[in-house]
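In what follows, structures are represented as structure tokens.
Readers should treat all values here as calculations from the given coordinates under stated rules, not as data from a laboratory. The structure presented is a predicted model; accordingly, all values stated were derived computationally and were not measured. Cβ atoms are built from the backbone, for glycine too; each structure is taken alone.
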Structure I
Amino acid sequence: MMFTRLLRTRHSVLPGFDLALGFTLLYIALIVLIPLSAAFLKTATMSWPAFWEAVSSPRVVASYRLTFGASFAAALVNAVFGLIVAWVLVRYEFPLKRLVDALVDLPFALPTAVAGIALTALYAGNGWIGQVLPFKVSFTPLGVFVALTFIGLPFVVRTVQPVLEDLHKEVEEAAATLGADRWQTFVKVIFPILTPALLTGFALAFARALGEYGSVIFIAGNMPMVSEITPLLIITKLEQYDYPGATAIACVMLVAAFALLLAINGLQAWTRSRQGR
């Protein structure tokens, strides 16, 4: 009994809980909490009428609508097609599979400005893709959606892919022996297992799209009330030395993004609890 207790109290390679927790809280405070607190403290210097005027002007509201709408739509599209890409990479063998798998991570490694310039050149009116499309993509809100879809795809694929790799084919074979067809097996057996990972990938892609700047400003056109995103509006106010106005808009974005991510995480926890039952 004494030997078992000694084994349980052996020190691990990592520091103890108190020291590790202290380093964790210090790191999070320096990297996350203090910069975000500075934004709120700067905004607190504004009066309520000035704050409301800064965050609710028609131009700012139009940028909210485009940023949140395009980010949500891009994350939703990535959730669907990211699942398909992950499924193909895990379940099938085909030539140049490793190359395709590496290309999924390209938006991670590629500088956002380079991605924006490349997308603009492709989807412009005289570009390879833009010249054959019956509608305009570059310098429109649709261009914002294309850029946000491009940078968000890896988040879904890399979140769902490990879960698919750990999902044994015996589960599908057991469902087939019980009389389920392929669609029933996917909907009732596979998809519930993938749902938490898919929601996580959706949340990551959505959060990434909300703050995207470099790849969007080139293809958006940046027309006020039409194709101007909120991060660009914040940069514009900073260049005009309107620091309280910039931090006010940033705080609204922060609170809205946090609320949406909290709701998504709550939905994810509810899904996991249902699976546990």
Structure II
Amino acid sequence: MKLDASELRAQKLSAEHHAEVKTDLQVRGYAVLEKVIPDDKLEQVRSAFFERLAANVRQVGDNRGKQRQGGVPLPIEEPFTDPEIMANPLALDVYEDLLGADIACSYFSSDTPLPGSEYQPAHRDGQDLFPGLAVTLPAYMYEINIPLVDFREDNGPVEIWPFSHLVNGFSLGNPRALEHEGVSATETEVQDYAASLSPQPVLMPAGSLLLRDPRMWHRGTPNRSDEPRPMLSLAYHRPWYRFNSVTLSGEVYRTMPERMQRLFRLATIDGETSRDFS
């Protein structure tokens, strides 16, 4: 979806676009808002990220296997704390409409296939609330992925299976569930079946927002280019759910706008973990 200049200036979707994105998330499982992060902010974040990526590669090497770098430690500080990155109102207005006004954020990370990377196993993020339940539950979490470079056919874009967030009883939570000795995690019967369903790559310009239901099947693809393909990831959820954890300093927390403070109220702040589950 391409937004018009008035939406970008106001940082608010039109009523028509809001309704369209909300419906796409509920039915398709995803929506893309194209190129909404201003170029100057994107360049600052990209530069800071590549410094940390290079240091992490030197220190720990290939930390996800198959030339992938996941979970590069990213400090919650400038330039990452810009509200358009960590609390983008274009997305949050829709998420609050879907999940309630009391949502929280407890995940901030990244995923970067390096040149030469291979396919990830198809998977979902998070855990089933009630494994084996033969009912599709309402959403309890949504994610934002922010590409720091253009996602092209050749540089390892994310692949998705639209509508798969509505599928129950065929969990990809454990991609090795049907793995046999000598068979890789991407060659199991579950993975072969998923691959046969023709996933689609998400091609989008840098600075876009990929909004998605984490239950939708997805995977990283081979990066055949000569540059890394970095992507930031954030998760927003109902206040009783914890996806991961976020740690930040009280000094940074106190400088956040009120809406961001509310989003990160359940974080570990100055070493103290919130006990607020309300």
Structure III
Amino acid sequence: MILPKKFFTAVFACMTVFSIIPANTSAGEIYHFTDEEIDSAPVKPELTIDKKIISKEELEANHNQVEISLNVSGADMEYAATGLHICYDNRLTVSDKNTGSALSYLSTMISEQKSPDNPEMNEIFISTYGTSCIGRDGTMFNFTFTVPDDAENGDIYPIEIIYKENEKTADIFSNVSNNRDGQLMSAYVFKNGINNGYIAIESEEDTAVTCGDANCDGAVNIADAAAIIQHIGNNDIYALSDSGIKNSDTNADRQITGEDALIIQEFVAGLYENLPVIE
């Protein structure tokens, strides 16, 4: 099964109108593969964006600049054609960007634009291409972000891969011919292989961001989930403190909803190793 969604149209994806689909949801459906087929893909890449926690003092010493990398594993010498949208909090600015060692032998393109789908995010479109599968495991791209001067302790700035497609093209992570194995690779990485990141500013009280500690008692447990639900239900009686509101945003979407409480419950149950959970 070969689809007309070739990489060469993906290279110009940043110039076209896309619909947005969060990675890890239905990205594989464009190839009409079943979940079982995707899970059995012969190549199973992992794309990981750094999670950086930094103190205000360290941030000031670095002139508000933080380096973030996009890394790939599980696809050494298996890929050539890629087209990825990286969305980042619009409070950040990109002060530098360069290609990593994994793409030493591939041609690359990077462009920036405002996100047409989410006014709180900006986008970087990155793509690679070559005449053979010579993409390596390792660092694909390095970005230097500048954090705003008014950053506060506990602030979180999401940086995430968002899958996009339209009627002519789609984001891709494939072999040079984009054959069935290449399409399975693309479907797998967008369904299962995305590990999003963030820049987080340490709280003053702790050596780590206290994400999830809604009631500010120094621990993350079911009581925090209950505090969020009560706050949502009646914040006149059960209002969270300013620190509690910051800590409650467990998915870094800048909102306090029932999903934040659910994530805390799942964290306590051991489904997540760290908070926030960014998908």
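For structures I, II, III, which has the highest computed value of mean count of other Cβ atoms within 10 Å over residues 121-128?
III
Looking at structures I, II, III, which one was mean count of other Cβ atoms within 10 Å over residues 89-96 calculated from, given that it came out as 10.4?
Matching structure: I.
Of structures I, II, III, which gives -5500 when helix-only ellipticity at 222 nm (-39500 (n - 2.57) for each DSSP H run of 4 or more, over all residues; to 500) is computed from the coordinates?
Derived from the structure labelled III.
For which of I, II, III does log10 I(q)/I(0) by the Debye sum over Cα atoms at q = 0.12, 0.15, 0.27, 0.29 Å⁻¹, for residues 81-144 alone, calculated from the coordinates, equal -0.48, -0.71, -1.25, -1.33?
Going through each structure in turn, the value belongs to II.
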